[in-house]
1. Tell me which structure, out of P, Q, gives 14.0 once mean count of other Cβ atoms within 10 Å over residues 10-17 is calculated.
2. Where does the value 43, 36, 23 come from, among P, Q, when Cα extents along the principal axes in Å is the thing being computed?
3. To which of P, Q does the computed value 36 (relative contact order in percent (Cα under 8 Å, 6 or more apart)) belong?
4. As an exercise: helix-only ellipticity at 222 nm (-39500 (n - 2.57) for each DSSP H run of 4 or more, over all residues; to 500), calculated from one structure in P, Q, equals -7500. Which structure is it?
Structure P
Amino acid sequence: MATEKFLARNPESVHVPIAGYVHQIEVTGNVRWLVLSGQLGQQRDGTLSEDPAEQLAAALENLRLNLDAAGMTVEDVVKTTFYLVGASDAARRRTLVADWLGTHRPCMTLLHVSGLAAPQYRVEIDAWACRAAEA
């Protein structure tokens with residue numbers, strides 16, 4: 001993580017994470033929080049691929065752009081929630097997420113839902129990020 005203000009843990013009393021996440025992150029100290037609304041797989045120009053993996057890649061990029069706008073990076077993300085509609089290629093999804101995260105491991109939840117804001121949306125991701133506050 002970006003500072004010593006974060007403590008990521010996988011308690012021995014709980015199963016080993018089944019993917020690229022940690023079970024818990026404790027945040028302490030003088031920090032600033034960024035709460036991100038669900039990001040869809042829609043491009044800035046309004047285009048939207050029908051391919052769920054392409055929507056996922058675009059949603060991850062939208063998260064990164066939001067983090068950039070707040071002076072944060074992927075390493076500041078402490079929690080993500082993925083909402084997926086319909087069938088998707090799990091291996092491709094894991095690769096896209098792993099590439100986006102690099103070596104970083106936030107807390108993570110993945111849900112399969114019956115629908116999002118409109119039928120054409122197949123992916124939505126929300127996130128919480130935290131960074132040490134400027135002194």
Structure Q
Amino acid sequence: MGSIVLPHLRTAWHVDQAILSEEERLVVIRFGRDHDPDCIRQDEVLYKIAERVKNFAVIYLCDLDEVPDFSTMYELYDTMTLMFFYRNKHMMCDFGTGNNNKLNWVLEDKQELIDIIETIYKGAKKGRGLVVSPKDYSTRYRY
């Protein structure tokens with residue numbers, strides 16, 4: 001349901017315009033493939049929180065099969081990636097995983113995702129380019 005209702009960015013121009021045109025809210029873009037199980041699960045969570053974060057964030061979906069232009073630029077090699085932008089600036093978040101550029105695992109807890117988006121937004125409003133996640137995910141993947 002989430003991947004049907006949330007707005008899709010169909011071309012590289014649409015992605016650029018979404019990032020450039022939003023002056024006051026954080027732009028959250030889910031890069032991935034609409035048919036991928038991880039993307040479907042993440043889209044459901046994004047759909048459920050979209051109404052709650054609409055005052056400070058806007059959520060878009062971008063299918064990498066339709067728009068492959070950003071794969072190398074943003075190193076989008078994972079099945080699902082969430083990226084954050086504010087006033088045409090890529091926002092980074094320290095999740096404790098070593099990759100501060102993006103969130104590249106499915107986060108199914110709605111409140112955790114809202115907290116991350118809110119933290120990034122508050123940091124962006126203060127002019128920060130890197131914020132620290134409210135939760136440390138360094139132990140998420142234990143080998």
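Each reported figure results from applying straightforward, stated rules to the coordinates on display, with no laboratory input. Note that this is a predicted model, so its numbers are computed, not measured. Cβ atoms are built from the backbone, for glycine too; each structure is taken alone.
1. Answer for the origin of the read-out: Q.
2. On the way: P: 43, 36, 23; Q: 39, 33, 30.
Derived from P, not from the others.
3. Source structure for this number: P.
4. Details: P: -7500; Q: -10500.
It must be structure P, since only it matches.
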